[in-house]
Structure I
Amino acid sequence: MPANTAQQLNHVELVYRPGERALAARLFELLGFRVMDRGGMFLSAFVDAGTSDFLNNALYASEVTPEQWALDRALLDDFDGDDRVGAAAREYLGRLADEPQRSSHFGIRYPDLDQLETTLAAIESAGRDDPELGGRVSVSGVFRPGDPGAYTDVMVQAFVKTDVVAAGLLAFGQHVELQWHLPAQ
């Protein structure tokens with residue numbers, strides 16, 4: 001089948017909180033993406049920083065709609081409560097803290113292990129020390145072949161958790177899987 005007719009994943013659409021467009025761009029850059037902000041509704045990030053193909057291998061982010069933001073805020077308000085929503089949310093988020101592989105996520109493949117390790121170190125530093133990203137991004141798990149919890153022996157899988165952007169409700173945050181594939185034997 002010719003390359004131009006093959007099915008491909010061409011983009012992931014994400015949302016960010018009101019007023020956090022620049023922070024979403026910083027997060028994308030932290031993940032190693034090239035960001036292009038041409039104004040308008042969508043912020044664009046190229047997974048392969050060496051390309052400018054808006055139609056493939058891209059992430060887009062826009063400000064959350066007022067209706068979704070109202071829902072997210074209502075959920076966040078209930079997370080600490082003793083009602084069913086609060087208890088269920090804490091149980092769900094606790095499970096994902098232990099098993100980020102079970103979260104709704106998307107994956108990004110890195111070309112070499114050093115680039116993945118450098119990216120993870122930058123994420124850990126930002127999550128700990130950055131005035132704006134501190135507490136808003138973290139490495140939630142790294143699974144190497146043979147490690148407890150590893151689902152495969154052919155790649156390193158690292159999961160990044162953030163509430164800066166999400167491909168769903170911001171209240172639950174977003175996991176992004178960063179992976180490096182071992183060379184074929």
Structure II
Amino acid sequence: MNEKKSKSRLIAISAPSGAGKTTVCKLLAERNLGIRISVSATTRPPRKNESDGDDYHFLSKQEFQQKIENGDFIEFERVHGNLYGTLKSVVQELLDQGYFILFDIDVNGAISIKNYDPNAILIFLRPPSIEELRRRLQDRGADSESEIEKRLERLPDEYEKSKFFDYDIVNDNLINTIQEIEKIIFNNKM
């Protein structure tokens with residue numbers, strides 16, 4: 001990353017589904033008092049153990065569409081048949097409180113965050129291998145085999161777009177990955 005770049009408080013972390021971005025983001029926020037996760041809005045139904053406002057803001061398709069029309073999103077995307085978006089109000093509230101804001105977001109959303117704030121830091125998490133990614137997706141038990149295949153079909157596009165990211169990290173050891181991202185964040189303090 002260019003050292004002359006202005007410092008940012010927005011950090012977008014993207015990865016193929018199952019590569020560990022949600023786990024990484026949660027651990028970063030737990031370990032660091034100055035980091036908060038931007039809670040995205042989505043039209044997908046909650047998974048077991050997910051709650052509204054903590055994991056996502058779960059909206060109906062009509063509510064989501066109304067927010068699009070009102071210009072309430074920094075970015076939004078259709079991913080795996082559902083809508084996901086970042087609400088301006090959520091981001092502004094966290095910025096006003098002085099936090100670094102983590103975005104657990106797909107590659108297109110991350111690029112939109114960079115367009116919103118050119119100084120945003122984009123970090124791409126890569127699984128150690130496609131076989132390991134497939135195993136992780138199967139082990140989490142949240143998706144059918146056809147859904148897993150649909151997620152894996154996105155890999156070429158996600159890997160291609162990773163070239164627009166500031167950092168590309170292989171998530172083969174969770175603790176090492178966390179420490180590497182902490183160095184990136186805190187070397188970019190304002």
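Taking mean projected area of the Cα convex hull in nm², for residues 82-121 alone from the coordinates of each of I, II, which one would give 3.1? Going label by label, the one that fits is II. The maximum of mean projected area of the Cα convex hull in nm² over structures I, II, that is, the highest value, falls on I. With respect to Cα Rg over 2.2 N^0.38 Å, for residues 50-89 alone, the largest value across structures I, II is given by I.
State the single structure among I, II that was used to calculate helix-only ellipticity at 222 nm (-39500 (n - 2.57) for each DSSP H run of 4 or more, over all residues; to 500), giving -12500. Label of the source structure: II. If you line up I, II by FRET efficiency 1/(1 + (r/R0)^6) of positions 26 and 98 (r between Cβ atoms, R0 = 25 Å, to 0.05), the top spot, with the largest value, goes to II. Structures compared: I, II; top value of distance in nm of label points 7 Å out along Cα→Cβ at positions 10 and 106, i.e. the largest, recorded for II. For relative contact order in percent (Cα under 8 Å, 6 or more apart), which structure out of I, II has the highest calculated value? Top value of relative contact order in percent (Cα under 8 Å, 6 or more apart) goes to structure II.
Every read-out reported here was derived from the displayed coordinates using simple, explicitly stated rules and does not represent laboratory data. Note that this is a predicted model, so its numbers are computed, not measured. Cβ atoms are built from the backbone, for glycine too; each structure is taken alone.
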